[in-house]
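Alright, structures below, take your time with them.
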Structure P
Amino acid sequence: MIRVAVAGASGYMGAEVLRLLFAHPRVSVAAVTSERLQGQRLDTVYPHLRGLTELTLQELEPERLADAADLVFLALPHLESQRVVPVLRARGAKVIDLSADYRLRDAADYTTWYKSPHGDPAGLAEAVYGLPELHRKAIAGAALVASPGCYAAGAILATAPLLKSGLGRTDGIVVDGKSGLTGAGAQGRKTDPIYLYTEANENIQAYGLAGHRHTPEIEQELSLLAGQPVRVAFTPHLIPVNRGLLTTASVPLARPVPTGDLRQLYAEFYAGEPFVRLAREGEGSPTTRRVVGSNFCDLTVVADPRTQRAVCVSAIDNLGKGGSANGVQLLNVLWGWDERTGLAAPPVYP
């Protein structure tokens, strides 16, 4: 049994990782923090956790968290993890960061995409990008893991086999992502009117045009797979659902390839992966409804001979494989446990 703490526990990502941790047979939740709601009981803030915990939300004091826990999940606003991680690491705690603060390898990218220089270059050099399907071995030996952004997870998993194999060209890739409202976090609905019910209901909106912050993650990981620079045209959209993220990627092919060969490529690339499910022939395209509440990523790929492109579709839960559930999978990798531990429940349906 290991001790785990969650900083930023009052947000959607923090609440979801706690829901999963309370059902995990090999961890105990030792501490939870919230700057906004410190002093309140966690099950008062989130009544769905009633009967599972008597913990009270505390002020974020990294020294205290490091003493209380073997591993700390950080579900903090972007740029906040950088001030906490150095203290946690100096005191020997492992860290899984659910924010963007340690995802990008080049510190200069933070100035470009987040308009702020990175405050912990030593930690950034140590961090491992937390997508087990690509970096399992490095994650297993890491002390600081950066869980991917939700859009990045969907896009990378949808296209990785094509870029790794060389069948996908590195130019002309177009990625369309559609996410549920929880992707903005619990505070998003208060700070931006597009998340108001009256604006989001019965509506679909594009945002972050030609500049969404998950773009450099997608390009970073696909470039590593391809062995050369990759650029993508990425556009995110907001859709009127609570949870779920659907990604459609159009990838130019280096040569004509039939759909059957593409499916075989994907089947081999993801063979043995516990949370990646390739749609069966005739099953239809993945949908968000089939993955909500889970860590699954459902995939399909189809060749378009008319345009010599591959159409790749992935469906994930933005709080699941796009966030907290992936974080629990990372926890299992770090401790050498079966990666399905605490994540075995099927998706919620309907």
Structure Q
Amino acid sequence: MKTSDFYYDLPQELIAQTPIEPRDASRLLVYHKDGESIEHRHFYDVIDYLQKGDVLVINNTKVIPARIFATRLPRTEKTVERNTEVLLLKRKEYDVWECITRPAKKLKVGTMLDFGKMQGQVVGFGEEGVRFIKFIFDGVFENILDDIGNMPLPPYITQKLEDKSRYQTVYGKIDGSAAAPTAGLHFTPGLLQKIEDKGVQIAKVLLHVGLGTFRPVKEDDILNHKMHSEYFEVDELNAKIINDALAEGRRVICVGTTSVRVVESAVGEDGYVKACKGETQIFIYPGYKFKVVKGLITNFHLPESTLIMLVSAFIGRENTLAAYNTAVEEKYRFFSFGDAMLVL
């Protein structure tokens, strides 16, 4: 199966640059797997498709202001201040992070960086240009990052985000992601309360979005693509919520591809989700047999990405591309700040 099999043509003007206000006013394309029919609604209508007894699985990760700028040391007459961009991806030790840097070639092992309120030293290399940076600071790292960091918006968003909270879900609790689980951006506290009042249970899992989000599929054959690991957790309480639903034949509906990857990583051979934590490299593409997920809420993803491959595994490649082409024709908004799709 080729990467090019998952290409679709997207006009540039359909890439959303700013979030919709309010959050749940975005559009919602509803794809019915049984009859392969499509409806056009708004996100606040998602409640009409949820039933008492359903379990809605959300990823309660929180995005950190992971984009920071540094000056290479020592300074010289030719030094350009703050000309090195560092994107924090994953904490390896208390003071050591896996990072993407730009420019990367000039950052050799031993290179010192000045971030203003802290310094850093390149202490190692990883795959595909990754650098490991040891940070030197006084105080609490997270507080410093809040002061100097910027939200790590994807490169296709070129407009400045005025309100940092709009790149966070309203339910994000645990710091650690380098990108938002964007399907969750559509929910408001009020909509979540209405969903719970209807008798839908909320299960909270965790996946810190990392390097895999930023790396395109470069291989012609998708089977040769290597997924980067991302940290995930499922605790006892939320595993039980999901497993009770599975045992009773109730639907488990995941909010976002990250939640899908968590539950499908945590499921055992008996078909039930285990309470566990660790790293996952699960790559879901057509041919994969879903063990837990019965429904999916997701945004519209980049062509040839692992995310559109996951959606294609759920409803079929041709059906996915047909739905995406319909969304293009109907001028839906695409990618992180774009509209959503519900698949049931």
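Any read-out appearing in this document is the output of simple, stated calculations on the displayed coordinates, not a laboratory observation. None of these values were measured; they are calculated from a predicted model. Cβ atoms are built from the backbone, for glycine too; each structure is taken alone.
Descriptive notes on the structure:
- Structure with the greatest value (metric relative contact order in percent (Cα under 8 Å, 6 or more apart), set P, Q): Q
- Taking distance in nm of label points 7 Å out along Cα→Cβ at positions 3 and 27 as the criterion, the top structure among P, Q is Q, with the largest value.
- Identity of the structure behind 0.80 (criterion: FRET efficiency 1/(1 + (r/R0)^6) of positions 43 and 123 (r between Cβ atoms, R0 = 41 Å, to 0.05), calculated), options P, Q: P
- Computed 3.6 for distance in nm of label points 7 Å out along Cα→Cβ at positions 107 and 195 - originating structure among P, Q: Q
- Among candidates P, Q, the computation of mean count of other Cβ atoms within 10 Å over residues 99-106 that gave 21.8 used structure P.
- Structures P, Q were shown, and mean count of other Cβ atoms within 10 Å over residues 59-66 at 22.5 was computed from Q.
- Highest-scoring label, criterion being mean count of other Cβ atoms within 10 Å over residues 251-258, among P, Q: Q
- With mean projected area of the Cα convex hull in nm², for residues 35-146 alone derived as 8.2, matching label from P, Q: P
- Label whose coordinates, when helix-only ellipticity at 222 nm (-39500 (n - 2.57) for each DSSP H run of 4 or more, over all residues; to 500) is calculated, return -9000 (choices P, Q): P
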